[in-house]
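What follows is calculated from the coordinates using simple rules that are stated; it is not laboratory data. Just so you know, these numbers come straight off a predicted model, no measurement behind them. Cβ atoms are built from the backbone, for glycine too; each structure is taken alone.
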Structure P
Amino acid sequence: MERFNKSRVILMPCRDYDEEEIYRQLQVGIRLLGGLEGLIEKREKILLKPNLVRKAEVDRAVITHPAVMGALARILREEGYENIICGDSCGIGTASRTMAGTGMERQMEKYGIPVTDFSHPVKVDYPQGHQAKQFVIAQDALDADAIINVCKMKTHALERVTGAVKNMYGCVCGLQKAKGHTLYPNAESFARMLIDLNQLLKPRLYLMDGIVAMEGNGPTSGDPVKMGVMLLSADPIALDAVFCRLVDLDPQMVPTNVHGMQYGLGTWKTEEIEVFTPDGEVSMEEAVSRWGNPGYRVDREKYGKNIWNALKALKIFQKKPYIVEEKCRRCGICVESCPVEGKAVTFKNGRENIPVYNYRKCIRCFCCQEMCPHKAIEVK
């Protein structure tokens, strides 16, 4: 593999989800990164890991777009890679069911790539973990020689944004994902766990679909916003940091960036990142000027550490989920997805009324907000 003095992030402008344009841009991007063979050997078993958090219309920007997955699959096949599967562990449903009707299942069928639902969990000890010493990982993820992480550019209630690093949490199986929120109940511990997970599974390549991103009440109930880019890198921290810069968010405000650099997964520092486009290298300032969106709706609130810790101790100004009554359909998914023993959100007064939160129990993991299919839960 070609070696770079800095962490290289490829920014590929794409105005829309035209499959041929994505295919051409991705070809150039992979070449600028040193080529596939520098990252993955032809004999190796490859896992494509999209973001399939739950079933949703493609134009809502909840999941990785099928056109991006199709272009990547086409390139892999044309380059002679034969042993490829695609999978994820979804918050609701299975990978195959989530793909159905989105066009992604047709893309995988077109290129002869089987879809796996990550239904076989394996307990893995990880004594070198900084936060997590053990994981329950999908067998297919463990069996893969090389993982290609195909994430989505979105906001996130807990970590501010979700991108390259956070997408790997889908390799944790089923109910263990909810349990993880109780084991790592705040943004800092959850971020450190995510760094451990990425270092355990060691994806070879990270691709971010930001052609249409999600802003606001992400990662599933936000609003689509055109960003017009795809990002590609072998360094997930650098990739997420470029995402942050494009949306006018200080990378240091994202816990996965800070802990990722601290523990050696990558770098968020601008001076240690080189940004390349199909037309050549550009400065971070030029990239932000040409492709950035300073109006992107993301949490940019910043507090001094001592003040913030004091406010949290007093339970002042803590983020918390709340239900927008006129949007709630009383489906109960928020109750089902709550990982807290005894539930922090329940149908206290029967299903004819909206669920009620017990904020003394709530650990602010925002699983309820993430899983709500009706955009009825917001964070304040």
Structure Q
Amino acid sequence: MIFYLTISEAYSGIFSSQVIDVVKFLENNLNTKIKLVAFISIRDYFLNRSKIKAEMPNAIILPMWPKLRNWKLNKILLRIYCSVYKPKTIIARSVIATNLALLMRDNKNCDKVIYDGRGAIEAEWKEYNVVNDEFLLNEIYSYEKKAILNSDFRIAVSNSLAEFWENKYSYIGNKHVVIPCTLNSDFKKIKLSSASISDKRKQLNLDDSDEVFVYSGSIAGWQSFDLIFSFIEPILKKSSKNKIVFFSPSNSNLDKLLKLFPKQVICKHLNAKDVSDFLIVGDYGLLIREDSITNQVASPVKFAEYLACGLRVVISDKLGDYSKLAVQNNWGYLYTNFNDLLLKPSLTEKQKISEDAINHFSKENYISQYKQLLIV
């Protein structure tokens, strides 16, 4: 039995695609029993529990002890479930979950702990004010160091992250695999055709002849909206046929752009299950972020999703492993080198990009890496 452990992560599109979908894949392909164990905040506990259970009925959803700084107190409940299910291994998503799992191993409640490293967590917390608890901010370096150095095995979402572990925390050895943020199974169903693209464009009042840029996801501060604005403003000014679609919740940044270009900016907030249906309206997907440690080691799932929908990615430099990958594979352009006189990708090019991406970012492509988790 394997536990896949998360803590303080509410249900979201990312949770569905990068937690639930991963657990289902492991369960179906590794010939082993695996169970999701998720500690979630008591705030909206029952709402989040019902959403997770709707997708994974056998998941164990537990109320988290109030305040993340009290994460150690969750060991009481976790120890009970370990005594019932007797997991050999706990795969723990991110730093706090891994430290909790290490308490289980130290007390003989499991044999092995695998750190599922999603990024440079200390840097992310401090660069983007993810956490404002001074106690946690003072402790996060030691928590991250312990998760990296004391785990029995590690998953890194990028080669850049593994290199960061070596440079920052003196991690040495090869007891890790690199598995990027992979595609949700919904994206395997994508069928690109002139008719399907045209139909979705009509639903958004877009013409087939429009050159369409797409931004999907949050417009939170760390997503670098100012860089996106400086990139897209001259393109929108150049031609009324240039359009941008934001699949994002409305906010003041988008309101500003809408006022400047009311006929060229479209906003539509999507449910996670509808993303793969609507991304196909675009010609280019925007993945422009500032240069920070967080972004240098990242594996943005939007990169894979844009490509799977046939979009070429306009990407910032030093974004995980993907800035180089985009250029090398003709999957996109660095935003500083983007020439808006380029011909938008043809249907044939879009279909090729989609096929390549679905092959590269499918979970099946990393089955050998996943299998290593069983022989730790």
With mean count of other Cβ atoms within 10 Å over residues 233-240 computed per structure, which member of P, Q shows the largest figure?
P
One of P, Q was used to calculate helix-only ellipticity at 222 nm (-39500 (n - 2.57) for each DSSP H run of 4 or more, over all residues; to 500), giving -8500; which?
P
If semi-axes √(5λ) of the Cα gyration tensor in Å is calculated for P, Q, the one returning 32, 23, 21 is structure P
Note: relative contact order in percent (Cα under 8 Å, 6 or more apart) at 14, derived from one of structures P, Q, originates from structure Q
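With FRET efficiency 1/(1 + (r/R0)^6) of positions 105 and 153 (r between Cβ atoms, R0 = 25 Å, to 0.05) computed per structure, which member of P, Q shows the largest figure?
Largest value of FRET efficiency 1/(1 + (r/R0)^6) of positions 105 and 153 (r between Cβ atoms, R0 = 25 Å, to 0.05): Q.
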Ranked on mean projected area of the Cα convex hull in nm², for residues 65-168 alone, which label among P, Q comes first with the largest value?
P
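Computing distance in nm of label points 7 Å out along Cα→Cβ at positions 161 and 273 gives 2.8 for which of P, Q? List each step's numbers first, then the result.
Working: P: 0.7; Q: 2.8.
Attributed to the structure labelled Q.
For mean count of other Cβ atoms within 10 Å over residues 201-208, the calculated result is 13.8, so let me know which of P, Q that is.
Clearly, the read-out refers to Q.
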Cα extents along the principal axes in Å, for residues 89-240 alone from the coordinates reads 62, 36, 26; which among P, Q:
Q
Quick check on the output: 4.2 is distance in nm of label points 7 Å out along Cα→Cβ at positions 57 and 225, derived from one of P, Q. Which one produced it?
Q
The value 22, 17, 11 for semi-axes √(5λ) of the Cα gyration tensor in Å, for residues 257-320 alone was derived from one model only; which of P, Q is it?
Q
